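A.B. asks: Next come the structures, one after another.
Any read-out appearing in this document is the output of simple, stated calculations on the displayed coordinates, not a laboratory observation. Please read all numbers here as calculations on a predicted model, not as lab measurements. Cβ atoms are built from the backbone, for glycine too; each structure is taken alone.
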Structure 1
Amino acid sequence: MALVLYNTLTRRKEPFSPLNPPYVGMYVCGPTVYGDPHLGHARAAVVFDVLYRYLTFQGYKVRYVRNITDVGHLEGDADEGEDKILKKARLEKIEPIEVAQRYTALYHKAMDALNVRRPSIEPTATGHIPQQIAMVQRILERGYAYVVNGSVYLDVELYRQDFPYGVLSGRQVEELIAGSRELEGQAEKRHPWDFALWKRAEPTHLMQWDSPWGRGYPGWHIECSAMSTHYLGVPFDIHGGGLDLIFPHHEAEIAQAHACYGEAAHHQARFWIHNNLVTIDGQKMSKSLGNFITIEEVFSGNHPKLSRGYPPMALRFLILQAHYRSTLDFSEEALRAAYRAYLRLMNAYRRLLQVRPHSYATYSIGAWKEKVFAALDDDLNTAAALALFFEQTDDILRLYRNEIYLSPEDLDSLKRIWQEVLFDILGLTPIHQVEWERWERVVNLLIHLRRQARSERNFALADFLRDELQRLGVRLLDFPEETLWELAE
């Protein structure tokens, strides 16, 4: 089965094939670096990390570009309000580049902890001002933009005489008219729904550059259009980001690409892929609601909604357990369950590595293997793929106890699939062998003492040892001839 992805542009699943095989160009909107990375950042990063890994696993050479927005992202995302990074710099009395540098470092630290691979290229908006100015100039030359008082705006009315506007979001200009309101800077626009390609900067504005229209800074939307087409050409294969970026950001990107390159832009990218949002206990994540949670707070437990900290793989596993197009509802209960599920698979994998093959096989993995890759091929359904691994944990225990048998070929294949899918594709981090050996020495000693206590009918001591192991996060599995153990939450 070939990889099928849901294309937001066409609103249906489509078989994926690159424009220039075996090369794949993928651009994903990265963070705006003005605050601590949060759960929304984690979900988007993990989702597209899995896509990156799976395309690479399938043999494609992927040029993965993920930008850093370090200028121009206004609070209202509609040409009004204050630049978020400049606001942070003013409040903390530091340079904007210090804000961007600090939070970029924190973002990388969080991504490394979550085992998110670095992209092939990670461009910054401030590092690509010439490319943005050149794109704005070309749009002006083609007649789709106008200059007012040193600012440049895309004329949506002129644009939609030649190209449809709203192809990604399904919104019509008439809806924008009905929902428009008077905002700062709107008076100089020809139409309220026009958007800025370049903004005039006041003398006190901290980040500004020379341009043919005077000192200013780029609009938020032009950044991604300029950087993506600079590194990937136009059109390229995949453009990704969070669902909240469809309008206005990604809609504006498509308009800019068409305005700059004409029909050849083909909507800038062939596949537009969007991950859904994160909610907290069923509510939208928001600082005003007191449910805004950063990635570091998940790790440390330093948040009112958390009773303790959780390791990075608990969060990554939680994200993988939901299909990327469904809402992910975060709660401590869900996070704890995800960590338990992760440990369950790690326990099974540890046992699988100790299974020995038999010439007389009573168990086959052919159908199971096909289902695993069919799930991943079906719009990257990580939730369905993980469910198939859970279905197999009991059989792995039976293999470990020599109740059923695998041929040498099937056993090698099974071990390879667990490694490839769980670790190489889904990006989970296995528990290190040294850590297993440390647990092995301590737990086996306590199991021996418990067995001795039971043989001496000292059931109080035996129960005490079992309860203490459970308190330490170790679950015992008692069989007539042996006691096995596994890590639990």
Structure 2
Amino acid sequence: MKLFYHPEDGRMGDIIPFYEDGVFKLFYLGFGWSNVSTRDQLHFYGQYRTEIHGGTGSVIKVNGVYHMFYCKFTFTPYMRQYVCHAVSEDLKQWRELPEETFQPDDVIYEMTDWRDPHVIWNEEEGCWWMLLCAQQKGLTMRKGCVGLCKSSDLHHWTICEPLYAPATNQSGHECPDIFQWGDWWYLTYSVYTDRFETLYRMARSPKGPWITPKVDTFDTRCFYAAKHGTDGENHYMYGWNPQREKNLWHFNPEQYNGKDYNTWDWGGTMIVHQLVQQPDGTLTVKPPEAVDNAFSTEEALELRPLVGPWNLNEKGTCVDTPSGYASLLLNRVPDCCKLEMDVSFADYPREFGVALQVDQDFAMGYYLIFEPNRHRIQYKTGLRMYEDGGKMFPYEVEQERPFEWQAGKKHHVRIFVQDSILLLYVDDQAALGTRMFDRKGFRFGLFASDGSAEFSNIRLMTE
């Protein structure tokens, strides 16, 4: 079984969702534009390649004709980016319209960034809108914006002032998307300077003004270029979890033959988060229902205390270790599985959480660290836990997600593993995705430090 889709013939880049007749038809970048279909975000079928070669965009259907908007690049004598248009009657055979290709104006926008066109019908204005990854002209390098063009016929476009230009990022706002859900409009985009994540903004109108929520991301930097898809009832974000293989910038240490030290690549495996709209309009994520229910076999639970006063029961354990670190081993980590449990605490421990791919040394491995006092979830690898690792990782945090832990509350934790992919959800409020490349065949573990923690209703689910 596979929880997360990866094409057999290559890497999966940016995903462009298109929904029709009960099917999510997902275009993605690989060898040009390819397509794969799904009804439930778990089972994928019908992969094929189009003859379109270019960058991210969008697909719409108008009067029986499919329109694809995408981007192309030239690199000599300097790099330029172009919006392109193609049409089709079946989503497979596409006819390009080269006479409609256009660049930025060099008046409102810089000539350097002009890509990822996303087209919607704006009912309020009675015309088509095209959102773009662009750079607005300005005095500083912080020119990244969501550009805007308008059209009455999808063939002739007027370049307009940016839809959103906060003067925050030095990079263009990649893969912009906009959608309405109830009384709220949402603008999503990805950035790779200052931050490296997919972000969102919210407003009462597609024109803004755009509000930045307290938590304005869906996942870590291992969920990038995410775009929105919906069947009218359920809303999803489609992004990719990257590989760590190419060493494009020659940063990877030659003396280390694993991957956990390596830099992140472009493209990887598709991750689908289902969106949850909170009462105040903010968005959180949860696993799609089919993914959450993918496993039918519950493994017998193994609990092996290593250090600390653990109290065991049939479905869980608790520990009170006010002045030290307590650790416990669970079952071996299958290649594909879901580990779920409820976690709680009475006071505020310094940290507690779940380890993966650890042995009785409880050192090397991968750690999901829950930190109530820091209002976050942290992820780190065992590479940092010895002298050379500390030199290699001079910073404190590898990856983290904000989260408000509450004393006395049972927080529901779901951990999905597929080969090297690790994906954590807590309370349908927070997600943390990452990779675990170098250690396999070891165990799950539980731990707590300088306080108490309870782990209850533990279930390890496999095929």
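A.B. asks: Match the computed value -13500 of helix-only ellipticity at 222 nm (-39500 (n - 2.57) for each DSSP H run of 4 or more, over all residues; to 500) to one of the structures 1, 2, and report its label. Can you show the working numbers first?
C.D. replies: Details: 1: -13500; 2: -500.
Label of the source structure: 1.
A.B. asks: Suppose log10 I(q)/I(0) by the Debye sum over Cα atoms at q = 0.07, 0.09, 0.10 Å⁻¹ works out to -0.46, -0.70, -0.83; of 1, 2, which structure was it derived from? List each step's numbers first, then the result.
C.D. replies: Working: 1: -0.46, -0.70, -0.83; 2: -0.38, -0.63, -0.77.
Comparing all candidates, it corresponds to 1.
A.B. asks: Could I ask something else about it? Out of 1, 2, choose the structure whose coordinates give Cα Rg over 2.2 N^0.38 Å, for residues 163-258 alone equal to 1.20 when calculated.
C.D. replies: 1
A.B. asks: Still on this structure: Give the label, chosen from 1, 2, of the structure having the highest value of relative contact order in percent (Cα under 8 Å, 6 or more apart).
C.D. replies: Values: 1: 16; 2: 12.
Top value of relative contact order in percent (Cα under 8 Å, 6 or more apart), among 1, 2, belongs to structure 1.
A.B. asks: For mean projected area of the Cα convex hull in nm², for residues 147-362 alone, find whichever of 1, 2 sits highest and give me its label.
C.D. replies: Details: 1: 19.5; 2: 18.1.
Ranking 1, 2 on mean projected area of the Cα convex hull in nm², for residues 147-362 alone, first place is 1.
A.B. asks: Given that Cα Rg over 2.2 N^0.38 Å, for residues 83-274 alone, derived from a single structure, equals 1.06, which label among 1, 2 identifies that structure?
C.D. replies: Going label by label, the one that fits is 1.
A.B. asks: When FRET efficiency 1/(1 + (r/R0)^6) of positions 203 and 403 (r between Cβ atoms, R0 = 41 Å, to 0.05) is computed for each of 1, 2, which one produces 0.95? Working shown, then result.
C.D. replies: Working: 1: 0.00; 2: 0.95.
Here the read-out was taken from 2.
A.B. asks: If distance in nm of label points 7 Å out along Cα→Cβ at positions 67 and 411 is calculated from each of 1, 2, which structure is the one that comes out at 4.6? Don't skip to the answer; put the middle values down first.
C.D. replies: Numbers: 1: 5.3; 2: 4.6.
Corresponding structure: 2.
A.B. asks: As an exercise: distance in nm of label points 7 Å out along Cα→Cβ at positions 51 and 155, calculated from one structure in 1, 2, equals 2.2. Which structure is it? Intermediate results must be reported in sequence, preceding the final value.
C.D. replies: Values: 1: 3.5; 2: 2.2.
The structure behind it is 2.
A.B. asks: Quick check: 27, 24, 19 is what I get for semi-axes √(5λ) of the Cα gyration tensor in Å, for residues 251-378 alone, calculated from one of 1, 2. Which structure matches? Can you show the working numbers first?
C.D. replies: Numbers: 1: 36, 29, 11; 2: 27, 24, 19.
Computed on structure 2.
A.B. asks: Determine which structure produced the value 2.5 for distance in nm of label points 7 Å out along Cα→Cβ at positions 11 and 283, calculated from the coordinates; the candidates are 1, 2.
C.D. replies: Details: 1: 3.2; 2: 2.5.
Of the options listed, only 2 reproduces it.
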